[in-house]
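For reference, the structures are reproduced in the following blocks.
Derivation of every value follows stated rules applied to the coordinates shown; laboratory data play no part. Just so it is clear, the model here is predicted, and its values are computed rather than measured. Cβ atoms are built from the backbone, for glycine too; each structure is taken alone.
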Structure 1
Amino acid sequence: MYRRNNFLIATILILFLLSGCNNMSFKGKDFNYKYGVIETTGQENNSYISFYDDNLEKIGEEKIKYGSMGDGFSLPQVFKNSMFIVPKGLYSKKELTFIMEYDLDKMKIKKYNTGLQNMNSIAVDDSYIYGVNTMNFVSNIVRCNRETKKLSKVEIPNTYISYIEIYENELFAFGESNENGKMNSSLYRLDADTLNILEKIDITDIGFGQYDTVMKDNKLYFSASHSIEGTESQPINKLCEYNRESGEVRIYDLKENFPFQIMGYNDKLLITHFDPVGVIGNKISIFNVDDKNSDIVEFTHNIEQLELDDEDIIILGDGYLYRYDKNFSLKDSTLVVNERETDYHYYTTGLFKP
C-alpha cells in the first residue's frame, strides 16, 4: 500500500510538472497575447518567441530550433494571421534554405524550402511565397507555391537584389549593379505569375538602401538611405513615389537621413529613421501625402521596428518594447531581452502582433 501511494504521488507530481511546462510554453494553447518578440542567435540553432499581453507582461515563450531567425534588415512579416520570417542557421554556415510560416493562432510551423541560402528578402501573397538571395554575383528570385510547394525561379546576373515586395500581380525588386565600373540602382517590375521582367527603372540618381515599401492610392512609396557618388556611399534622406498608372517617379526630401520603415497612418505616412548597420536612429517623420510636408518626432531610444495597434504606436528598441498613444506620449514599456542560461549571445530581431 505504501509503495502504491508513493507511485501515485510520483505520477501526480510528474503530470503536474509536465502540465506546468506546457503552460509556460503555451505550445498549442488557446491564450490571449498581444505581441510577440523574436530573440535569436547564430551561435547555435535556437531562437525564442516571447509572448506579451495587453499589459506588456510576458506570459509565455516558445523555443524554436533554428538559428539566425530574422535580422535588422529584413523584419518579420505578418500576412493573414501568420508570421513569416527567414531562419538562416549558424553564422558560419547559413545552411538553412527555407522560409518559415508561424501560425499566430495555432502556433504551428510550416516550412517552404526555396533552396536559397542566406536570403536577402521575402514577400508573401495568398498563393505564393517569394525569396531572393545573391550568390556568385547572381540574384536568384524563387517563387514557392504555398499549396504544392512547386518552385519557379528567375536569375538576374551581376545584380544584388536587396529587397522585394508583392502588390496585386506585380513583384517589385530593388537591386544594385556595377556596370563599366559605375554603380547603378534599379527598380524592377516583374509579373508575379511568370516572373518575367516587365520593366527596369533606373533609380541611380535617387540612391539605394531600400528596406520597406507601402502602396497608397496606387502609388508605391519607397525610400533611399544612401546615395551613389563615386566609390563611396553617403547617407541621404529620400522618399520616392512611383505612380503605377503613369510610371512617373517623384522624389521628396525628408528632414533626416536613413529612412527605414514606411507605414500608412490614416492619411499620412510614418517613416522611421534608423541605420540597421550602425544600429542607431531615434526619429520618425510624419509625412503628409497631400502637401508633401513632414514633421519630426524624436525619441530617447532607438526605433528598430515600428508597429501600429489601433491608435497605439508600438516600438521595439534597445531591448525594450514601448507603447505610445497617437500623440506619441509614452504609455508603458517593458524589457524584452531575457536572461538565458547560456554563454551564447541572443538578440532581438523583430516584433509582431496577431
Structure 2
Amino acid sequence: MLYQNRFAKALLWGGVCTAILTGCSQSAEDTTANDGAATGDAATAMKTVAITAIVEHPALDDVRKGVIEELAEAGFTEGENLTVNFQSAQGNTATAGQIAKQFVADNSDVIVAIGTPSAQSVAAATSTIPLVFSAVTDPVEAKLVSKLDGSGTNVTGGSDALPYEPQIALMRQIIPSLKNVGYVYSPGEVNSTIILKNLKEKLTPMGITVHEAPAQRSTDIAMAARSLEGKVDMIYTSTDNNVVSAYESLFQVAKESKIPLIASDTSSVARGAIAALGVDYYALGRETGKIVVRILNGEKAGDIPVYTPQALDLYVSPKNAKAEGITLPQAVIDKAKEVVE
C-alpha cells in the first residue's frame, strides 16, 4: 500500500512538471512569435505626413508634388505605409492657424508647411512635432530658425532665397534705361517686406527708385498695380503668395498700361510675366522631401541644415513682352532655359 501511494505521488509530480515545462515552452514560443510580429509592424508602420500651404498656385503646388514623389521614391507610398493629409489655407492666415492646430492635435509624424505664413503658424502651434518648411525666403528673419546650419529645435526645411544681383542684372539688360521699379506686395507677408527692404538697399545707390504698391488681399492686386501707372518702367514681382495667386489680374493691368512684368517665380511667365529668373520649385519640393525622409528614418529635424538652391532658371516670353509694349533682347532669349509662347 505504501509503495502504491509513493508510485501515485511520483506520477502526480511527473504530470505537474510536464505541464509546467510544456507551459514554459508554449510561453516562450508565443513571446518569440509576438516579438517577430512587433518587429514586422515597426518595419511597415504607417506614417502620417501632414502638408499645408498658405495658398494654392503653380509654384507651391510643384513643391507639394515634389515632396510626395520624393517620399514615394524612398519607399513611403500613400495608402500602403504612408498617409498624406493636405490642407490649404486659401490665403487666410487665420485658417493657417486652425490647420496647424488640427495637425498638431492629429499628432502627425512630420508636418510640412509650404510658404512663410503657414510655417509660422505651425511653429507657433508645436515645439515637438518635426516641422519641415519649404518655399520660405528668409527662415531666420521669419523666426522659424535662429541659424541655417541646424536649428537644434524641431524645425528645418528648404528656402527659396534668391541672390539679388542676377535679378537686377536681368532687369537692366531688358530695360537699360531703368530708373523706376514698381513692386506689388502683401505687407503682411514677411518674405515680401524683406525683399522690398533689400531691393531698396540694392537699387537706390544705382539711381533706381522702388515704388511700392501694397495689396493686403489677392483681390487688391489689380488696384495696387494700377496705382503704378505712369510712374514705373517695369513691375517686379517676388514669390509673394497673394500676388502669384492673382497673377492673371496683374497681367491684365500690365497689358492695358504697357508695364512689363519681371518675376522671380518661373511659373509666372506662363501667366503673364515677360521674364523670370528663379528656382525650380519642383526640385525644391524634392529636396524638401529628402529632409522629410531623413526625419521619418529617425534623424532629428534640428540636426538637419536648411536647404537653399544654388541654380537659377531663366524663363522668357516674347509674346507677353509684345503684349506689354516691349521687345525682349535676343541675348536674353538665347540664355533662357525655356521660351514660353
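So percent of Cα pairs over 18 Å apart, for residues 82-129 alone, computed for just one structure, reads 17; which one of 1, 2 is that? Label of the source structure: 2. For helix-only ellipticity at 222 nm (-39500 (n - 2.57) for each DSSP H run of 4 or more, over all residues; to 500), the calculated result is -2500, so let me know which of 1, 2 that is. The correct label is 1. For the read-out FRET efficiency 1/(1 + (r/R0)^6) of positions 106 and 330 (r between Cβ atoms, R0 = 30 Å, to 0.05), a value of 0.35 was computed from one structure; give its label from 1, 2. For FRET efficiency 1/(1 + (r/R0)^6) of positions 106 and 330 (r between Cβ atoms, R0 = 30 Å, to 0.05), the value 0.35 is produced by structure 1. The greatest value of Cα Rg over 2.2 N^0.38 Å, for residues 98-209 alone among structures 1, 2 is that of 2. Out of 1, 2, choose the structure whose coordinates give percent of Cα pairs over 30 Å apart equal to 45 when calculated. Value 45 for percent of Cα pairs over 30 Å apart corresponds to 2 out of 1, 2. Each of the structures 1, 2 was assessed by relative contact order in percent (Cα under 8 Å, 6 or more apart); the largest value belongs to 2.
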